[in-house]
Structure I
Amino acid sequence: MCSGADTELLEECSKAEQIKQAGIGATVFFTAVMAFIACSYALYTVFDNVLIAVFFGLVWGLLIFNLDRFIVSTIKKRDNFRSEFLQAVPRIILAIIIAVVIAKPLELKIFEKEIDRVLLEEKNQMTLDNQEQIALQYNPETTQLQTEIDALKAGISEKEAEVNNLYDTYIAEAEGREGTLKIGKGPVYKEKREKHDAALSELQALRLGNNSKIAEKESQIAALEMDYKGKVADTQPTIDGFDGLMARISALDELPWFPSFFIFLLFLAIETAPVISKLLAPKGEYDMKLEDAESTVKTWVDQKEYQRKQQLATDAQINDKVYEDLAGEEELYAYKQKMAREIMQLQADAFYKQQKRNL
């Protein structure tokens, strides 16, 4: 049944012929089983649902079974290898396509650990790239705020340096090391001390104002960082879910091709085995009986077609002779003349009545 053989015709053949057809059918059957397993696994990686994967895998397995059965059953043994091979070429091409479809999902399963390692590296790189891309949205504003903070801190530092210089100046005046070179707290000392105290007050006011501005800008930077981390967290599940069928096939392409190529050859051999076995098998008893049955039907159809053509030609000759004989009869001529005259009279009367109404 799986080989597409005529079971009634096969029952009349020898046991060896039945075993040969059963072997071809078993190859077709197990190819469909492999297709079911491969498709179910491939769809499981897509839908992550066992029932859906098994259902569509079963549909795919039945489709492959039907295709293989059709391929094998349509190759006829006629003691002409060239003709049989030309017959099988499109079917071999179809078998290659099917072998690719079947082999790829199982390759994904066989090299699952290696594929997971490649995917992990790609996910890590995608995570870094994603963080850099999101950071580009926040870096300009963050840099601007940091620059303003640095400017405010620099203003405080400059004012502190100025206050320190004034402090050193009035201390040096009091010790007599600079200025008037007189030891003691004279008028010059008091003047320099007042400048220092005024600058110190300005420093305190500046520090208070700038620290408030710095705190505000740092809070803005912190808010930007929180927003940045939130976006990174929102987009990370997409990267973590980068584990679909196409991602795994791309990761498989990153691995050495040699093992995958031999797995493909294995499935190609399995898929083309029914066709190859059909081509290489000698013409057997079943093939002869099938050819005899088909030629009998073809002969019968050709005979009926020839008889219909001859009947049509004979009938045409008879009709031509009948009408030729009728053409010479005076009675028929007079009758048709009478009918034609009446028709022409009726037409003339109708035309007259129509013209009268128009006037």
Structure II
Amino acid sequence: MNIALITGASGLIGGESVEFFANKFDLIVGIDNNQRAYFFGDEASTDWNRDRIAAKTGNYKHYPTDIRNFEEIQKIFKEYGNDIKLVVHTAAQPSHDWAAKEPFTDFSINATGTLNMLEATRLHCPQAVFIFTSTNKVYGDNPNFLPLFEYETRWEINEHHPYYANGIDEHHSLDHTTHSVFGASKVAADIMVQEYGKYFGMKTGVFRGGCLTGPNHSGAQLHGFLAYLMKCAITGTHYTIFGYKGKQVRDNIHSYDLVNMFWHYYQNPRQGEAYNAGGSRHANCSMMEAISWCEKISGNKMSYSYKDTNRIGDHIWWISDVSKFKKHYPTWDFKYDLEQTLVEMHDSMSKRKF
């Protein structure tokens, strides 16, 4: 039997992974205890997505297990053993601001929880491919010291800088920077995943996401930029912009495109490899540009205000260079551009009860 085990299975990337891999594996084992509701309140609960996935996917088995509990995680791995061919680890505490409130909780989920998953894989299915969703926040605020120029609706990098054409690559420094507490815990996990590949010879891959988005995101004010913005556009909820004149730039990758990267990696894995994984020059926008897009697509004028204080360690400009991944896996490419993603989000979220 071929089994894919997915943590954070009710979330955006975990849920997309369940659906994507359901017809490629005999069984999908999902682990998710809906910590997102604890982080961000009931409005961010992923229970609706868990139920949707379970109804749609006939070969899915769900475990509401906490990844911090190594004993319980081991029980699951022991049950399936070497039948587990793929582990997709997406479970995380994902917010800058929330991490600062409960650093122990943040670190125990992001760092220790990841170590639990790695060690369970090493002990019970060492030949499995292990995929980890890291973050561009491992680079801290180093990108803010690039030569940036202010334009009418966005910040942009000097066109003569080597990062201009494709975005920031994997050689950008992780050191001498402010990461945020969240970023620091993800660095610990990121490096450990790489190390299990390089030291133990496991098939581990790290994907440092930009803004991950899609129609099944349970967006909240503290996490899920585009999803929460579109939710505010649909419902009339007030939105607050934090710093950088609302011109901060993010690249945005649809959950399908990211999981399709996982699939390409799974078929020809490299040990301890790390990839930047975002919308790149293909799909990016500033906060002000995103508001315009959401107003245009929803047909609603948004209510928003501005606070001059930015989030600590937040990026002014981020665009991922995905050239390394494309070089390693040349048949992969984007399916969704920014407009397609936003339209799909609007249509899906308009049908959802908030």
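State the single structure among I, II that was used to calculate helix-only ellipticity at 222 nm (-39500 (n - 2.57) for each DSSP H run of 4 or more, over all residues; to 500), giving -32000.
I
When distance in nm of label points 7 Å out along Cα→Cβ at positions 5 and 165 is calculated, the result is 4.3; to which of the structures I, II does this value belong?
Derived from II, not from the others.
Given that relative contact order in percent (Cα under 8 Å, 6 or more apart), derived from a single structure, equals 24, which label among I, II identifies that structure?
The value was obtained from structure I.
Given a computed value of 0.50 for FRET efficiency 1/(1 + (r/R0)^6) of positions 133 and 301 (r between Cβ atoms, R0 = 35 Å, to 0.05), which structure among I, II does it belong to?
This value belongs to structure II.
Comparing structures I, II by Rg/Rh (Cα atoms, Kirkwood Rh), for residues 245-332 alone, which one has the largest value?
Comparing I, II by Rg/Rh (Cα atoms, Kirkwood Rh), for residues 245-332 alone, the maximum is at I.
When you work out Rg/Rh (Cα atoms, Kirkwood Rh), for residues 141-236 alone for each of the structures I, II, which one comes out largest?
Values: I: 1.33; II: 1.03.
Across I, II, Rg/Rh (Cα atoms, Kirkwood Rh), for residues 141-236 alone peaks for I.
Given a value of 1.00 for FRET efficiency 1/(1 + (r/R0)^6) of positions 13 and 261 (r between Cβ atoms, R0 = 30 Å, to 0.05), calculated from one of I, II, which structure does it belong to?
Structure II accounts for this read-out.
To which of I, II does the computed value 23, 19, 9 (semi-axes √(5λ) of the Cα gyration tensor in Å, for residues 29-116 alone) belong?
Corresponding structure: II.
Could you figure out which one of I, II the value 1.8 for distance in nm of label points 7 Å out along Cα→Cβ at positions 253 and 269 was computed from?
II
Of the structures labelled I, II, one was used to calculate mean count of other Cβ atoms within 10 Å over residues 197-204, giving 18.5. Name it.
Checking each candidate, the match is II.
For mean projected area of the Cα convex hull in nm², the calculated result is 56.4, so let me know which of I, II that is.
I
Read the figures in this text as sums done on the coordinates, not as results from a lab. All figures in this text were calculated on a predicted structure; none of them were measured in a lab. Cβ atoms are built from the backbone, for glycine too; each structure is taken alone.
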